[in-house]
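Rule-based calculations on the coordinates, nothing more; no lab input. Since the model is a prediction, treat every value here as computed from it, not as a measurement. Cβ atoms are built from the backbone, for glycine too; each structure is taken alone.
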Structure P
Amino acid sequence: MTSVQRRRFEQGRIIETLGDYPAAVRQTAAEQKVPLIDLNAMSKTLFEAMGEEPSLLAFAHFPAGAFPGEPRK
C-alpha cells in the first residue's frame, strides 16, 4: 500500500512531496507479484476533485492546546 498523498496544492493541483517512496512501493509490489493498493494515486485524485479548502475535511484538525503538552495545531 502506498502512502496517502500529502495535501499540498499549487494552482489547484497536488504537488508531489513524498519523493520516490510511492514509486518504490509500486516497483516492489510488481517485482514481488503482490497486490498493491495505490492510496497515493487515489488520494491525489480525491483531494484534487475536492479542492484545496474542502479537502481539509479529509484530515483531522485540532485547535492548539487540544492535547496536553502539544501546543501546535
Structure Q
Amino acid sequence: METPFTIHTPLMHLTKAETVKMMQNLGQLDLLKYSHTCYEGKRPACGKCPACLLRLKGFEEAGIKDPIAYAI
C-alpha cells in the first residue's frame, strides 16, 4: 500500500455480553434491533445457527432481551 492506514477494532476483544452492555451504557441499545447475524439469512433469525446462538448467549449473559425476532 502506498498510503499508511490504521484499522480500528474496538469490539474485537469484547465478549458479546460486554458489547451489549456497552451499547446500553451509550444509550444506543435500540440500534441492535437493526443488526442481523443469522448464517441462514432468515428473518426472523433462525435461532439455531452458531451466529444466532452466540448472539442469544451474549444478550442472556448481559441480562438484556434481544430486540430481534427469532423463528424458535
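Numbers below:
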{"quantity": "Distance in nm of label points 7 Å out along Cα→Cβ at positions 9 and 33 derived as 4.4 - corresponding label from P, Q", "calculated": "P"}
{"quantity": "Read-out P(r) over Cα pairs in 5 Å bins from 0, in percent, computed value 3, 15, 20, 17, 15, 14, 10, 4, 2, 0, structure in P, Q", "calculated": "P"}
{"quantity": "Distance in nm of label points 7 Å out along Cα→Cβ at positions 1 and 57 from the coordinates reads 3.2; which among P, Q", "calculated": "Q"}
{"quantity": "Entry that produces 1.9 once distance in nm of label points 7 Å out along Cα→Cβ at positions 25 and 49 is calculated, selected from P, Q", "calculated": "P"}
